1. Hey, Cα extents along the principal axes in Å, for residues 26-73 alone derived from one of I, II reads 73, 11, 5; which structure?
2. From I, II, which structure was distance in nm of label points 7 Å out along Cα→Cβ at positions 50 and 82 = 3.3 calculated on?
3. By the measure distance in nm of label points 7 Å out along Cα→Cβ at positions 10 and 58, tell me the structure among I, II with the highest figure.
4. By the measure distance in nm of label points 7 Å out along Cα→Cβ at positions 2 and 18, tell me the structure among I, II with the highest figure.
5. Could you figure out which one of I, II the value -22000 for helix-only ellipticity at 222 nm (-39500 (n - 2.57) for each DSSP H run of 4 or more, over all residues; to 500) was computed from?
6. When distance in nm of label points 7 Å out along Cα→Cβ at positions 66 and 90 is compared over structures I, II, which one is greatest?
7. Which structure, out of I, II, was Kirkwood radius over Cα pairs in Å calculated from, if the result is 15.5?
Structure I
Amino acid sequence: MIDYQYINNIYNDLPLLIKLTWLISVSLTLIIIFMSMYLKIIRQRLRKKRETNIKFKEEYESLLVEYLYSGDDSGKITEAQNTIIESLKDSVKIDSKTIAS
């Protein structure tokens with residue numbers, strides 16, 4: 001087994017430039033590892049968000065088509081259209097701060 005005191009002594013005997021080089025290389029290696037983990041997390045979140053967007057798009061498109069075809073020629077809103085409107089109101093929550101700004 002490697003004696004860590006021996007490695008520490010070798011490191012302390014090295015010139016300053018080599019110590020600085022080792023420090024920079026270790027730092028960059030750690031940064032690369034952390035950034036790759038962060039990238040993996042971001043990609044997972046984006047995949048999940050995209051799947052959710054696709055699901056909602058399919059749902060809202062079908063509701064929109066149903067809303068358009070459930071109307072009559074008089075131009076008044078039918079009961080079927082009212083139920084679609086209410087279901088959309090429940091699923092879409094708009095923040096009042098967004099409307100105000």
Structure II
Amino acid sequence: MILLFIIAISFVQFGLYYLNRKYKTKLPNFVILVIILICYFFVFPGFFYPEPKTDGINCGLPIFGITFAFWIFGTIAALITHFGYKRLKKALSTTTYKNNA
């Protein structure tokens with residue numbers, strides 16, 4: 001479930017890059033990357049924490065695993081999406097330039 005969520009956020013990140021380019025906003029793509037990374041570190045793990053039990057001892061190991069998974073896999077996915085989009089954008093701009101010349 002966590003990996004599906006990370007993949008969905010990667011598609012959202014890619015869509016934000018596309019909309020940023022399409023509407024020619026002055027927001028650098030690096031800012032989008034930093035916002036996504038902050039969400040991976042502080043916001044998204046909290047959505048997947050298990051409910052605490054009121055009648056027993058609550059182990060913190062699932063919380064650690066969920067947080068660690070978001071830190072590692074989320075960071076890798078965000079960086080791959082960022083650099084993949086940069087490479088795709090560069091390839092598309094050179095192809096368009098060659099076709100117009």
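Read-outs throughout are calculated quantities, based only on the coordinates presented, and are distinct from any laboratory measurement. No experiment lies behind these values; they were computed from the predicted model shown. Cβ atoms are built from the backbone, for glycine too; each structure is taken alone.
1. Details: I: 73, 11, 5; II: 53, 18, 9.
It was calculated from structure I.
2. Values: I: 4.2; II: 3.3.
Of the options listed, only II reproduces it.
3. Working: I: 5.9; II: 3.2.
For this comparison of distance in nm of label points 7 Å out along Cα→Cβ at positions 10 and 58, the top structure is I.
4. Numbers: I: 1.5; II: 2.8.
The maximum falls on structure II.
5. Details: I: -28000; II: -22000.
Only one of I, II returns -22000 for helix-only ellipticity at 222 nm (-39500 (n - 2.57) for each DSSP H run of 4 or more, over all residues; to 500), namely II.
6. Values: I: 1.1; II: 3.9.
When distance in nm of label points 7 Å out along Cα→Cβ at positions 66 and 90 is calculated for I, II, structure II comes out on top.
7. Values: I: 20.2; II: 15.5.
Going label by label, the one that fits is II.
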